[in-house]
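Undergrad: Listed next: structures, encoded as structure tokens.
Readers should treat all values here as calculations from the given coordinates under stated rules, not as data from a laboratory. Because the structure is a prediction, the values reported are computed rather than measured. Cβ atoms are built from the backbone, for glycine too; each structure is taken alone.
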Structure I
């Protein structure tokens with residue numbers, strides 16, 4: 001356990017470095033409305049996590065009139081000013097990583113997988129898909145470096161997309177640089193009883209109706225609560241319009257899974273302003289488990305001594321009953337049950 005917690009410390013350092021790199025390269029995140037429709041013309045759909053790859057692709061595709069769309073964890077790209085400035089960055093299609101076989105089969109353009117969470121493609125779109133960086137798939141052409149000319153040429157050869165409006169408009173871009181200046185107002189709203197509780201609801205999504213727990217939790221959270229979210233778990237509920245509390249949106253998308261560092265910074269700042277610890281804040285973390293990277297982020301939170309985290313809807317196979325008992329004893333780790341019962345327990 002001590003070694004695992006050490007990995008959490010290293011994860012925090014890594015997330016800080018990645019956030020610094022993103023901010024310095026693409027500008028600090030700003031709130032952005034994101035279309036879920038398509039524009040007429042050739043298109044490329046980008047999935048994964050690699051903002052640098054997206055930037056280089058946008059730069060090369062823009063002069064050729066090829067539009068680029070994001071999928072899943074690439075959604076936060078729309079919040080970075082230097083990425084949003086490209087006229088060919090059009091919108092976000094689909095939801096979390098596991099809808100890709102259905103989505104990619106129906107998408108007529110070319111596809112780029114930039115990191116983990118890519119699935120082995122069926123024949124229907126294998127010839128239209130490319131990988132980059134650490135992502136590699138059997139039968140799929142891999143692009144070394146940042147020369148995307150083959151990908152762009154493939155998009156130009158394929159049938160163009162049509163002008164079709166999306167069913168919803170998504171919002172992203174609430175990095176810590178946006179939320180921290182609101183901390184004073186948030187604290188005033190807490191003190192006056194207008195904000196009762198904060199939830200951080202995020203993590204890795206996966207197939208199955210059992211994960212509708214997270215949508216139900218957000219839907220049933222009282223109107224005097226604020227929901228911070230990040231990672232692809234947000235696609236269970238980020239189409240909801242939760243309104244605002246005196247100008248502060250009730251749903252704040254802070255970015256990718258690695259942007260958990262932004263949530264940590266916000267929680268730490270609120271605790272410092274109130275003269276308490278993060279564990280004393282009216283804040284509850286409700287995380288969805290899926291894959292290994294999520295372990296690193298969980299260990300980062302535990303390394304910081306954050307207690308009372310809800311984890312579900314199913315546990316990792318390596319979390320034996322003995323380990324669960326140990327984590328519950330040391331960190332008050334809790335397992336999700338059902339949305340109504342958990343809300344009642346959290347809010348009292």
Structure II
């Protein structure tokens with residue numbers, strides 16, 4: 001897809017502190033891209049520069065081919081949704097949604113029609129005459145979303161908009177926003193530190209660390225094929241096992257562990273024989289059994305603890321080289337501490353990562 005938003009070698013300093021460093025990122029029209037990372041990684045600063053609330057120290061930001069660095073915020077035609085909702089308490093729901101249209105000089109008839117359409121879109125038509133104080137957190141967030149969409153912006157920017165909601169409501173809003181994106185073909189740039197949000201909603205995820213993008217790809221790519229140790233540990237949970245590459249055969253590498261065991265793992269370009277590496281093995285990809293079985297990769301381990309966590313069993317393991325975590329389906333057998341078990345996984349279920 002052709003690029004619609006482009007960050008070209010963007011750098012941002014606050015005094016002597018560099019918060020975004022020489023960053024490149026392209027986003028296609030109609031794409032949902034999440035900027036994911038811990039606090040202080042630069043993701044919100046990048047969003048604020050795109051919105052026009054912050055100025056880049058150097059580099060260009062382009063929208064549909066035109067540089068917008070010097071364009072005032074109100075002329076960028078972007079809808080913004082914040083975590084705080086920022087609704088006017090003295091206005092009704094309908095009046096809040098109508099506000100950006102009134103500021104743009106849209107006539108009353110057109111404003112009324114667009115407000116009705118926006119209310120229908122977020123399923124709040126029955127609440128048009130209520131004040132924000134009479135709404136739940138989820139309803140207030142829907143109003144903020146409708147207000148950001150009602151003037152049909154070219155881009156919708158969201159800065160951790162679901163952070164103040166409880167878990168169940170947050171998960172429902174994730175699905176609602178994803179559905180709106182698909183139905184309306186919106187271009188959305190979404191900032192979050194929540195990995196599940198990014199994986200659930202996004203077409204692509206840009207993983208931020210210390211002012212740079214460590215990896216960008218589809219949710220499946222950043223989860224199953226982490227490019228760095230940081231990405232492997234930040235996206236979900238993983239087991240990181242140290243080893244040395246003994247041989248590479250196509251897209252697979254044989255890795256020797258400190259105890260002499262060998263693991264066959266998927267590998268990316270740029271890894272060479274003799275190189276110290278990490279193996280990333282997701283806990284849910286590990287199967288446990290008391291018999292060795294026929295799996296390609298098998299490690300002898302001992303159960304040290306097993307915790308029931310509702311939808312899965314979390315099993316802590318130890319062998320003579322390193323600890324491991326396995327996550328088993330909730331109907332799986334629960335192994336008692338001290339049980340000797342074999343931890344098995346395929347080559348495709350682990351990944352070689354260069355240090």
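Undergrad: Of the structures labelled I, II, which one yields 15 when relative contact order in percent (Cα under 8 Å, 6 or more apart) is computed from its coordinates?
TA: Computing relative contact order in percent (Cα under 8 Å, 6 or more apart) on every structure in I, II gives 15 only for II.
Undergrad: Additional query: To which of I, II does the computed value 126 (volume of the Cα convex hull per residue in Å³, for residues 37-92 alone) belong? If you can, show how the numbers build up before the last one.
TA: Values: I: 65; II: 126.
The read-out comes from structure II.
Undergrad: State the single structure among I, II that was used to calculate distance in nm of label points 7 Å out along Cα→Cβ at positions 21 and 277, giving 3.3. Show your work: numbers first, answer last.
TA: Details: I: 3.3; II: 2.6.
Checking each candidate, the match is I.
Undergrad: Percent of Cα pairs over 23 Å apart, for residues 125-212 alone computed as 63: which structure among I, II? Please list the in-between numbers first.
TA: Details: I: 63; II: 26.
Only structure I yields this read-out.
Undergrad: Match the computed value -0.49 of log10 I(q)/I(0) by the Debye sum over Cα atoms at q = 0.09 Å⁻¹ to one of the structures I, II, and report its label.
TA: It must be structure I, since only it matches.
Undergrad: Still on this model: From which structure (I, II) was semi-axes √(5λ) of the Cα gyration tensor in Å, for residues 45-252 alone calculated, if the value obtained is 35, 19, 14?
TA: Of the structures listed, the value fits I.
Undergrad: Which of I, II yields -11000 for helix-only ellipticity at 222 nm (-39500 (n - 2.57) for each DSSP H run of 4 or more, over all residues; to 500), as computed?
TA: On the way: I: -11000; II: -7000.
It must be structure I, since only it matches.
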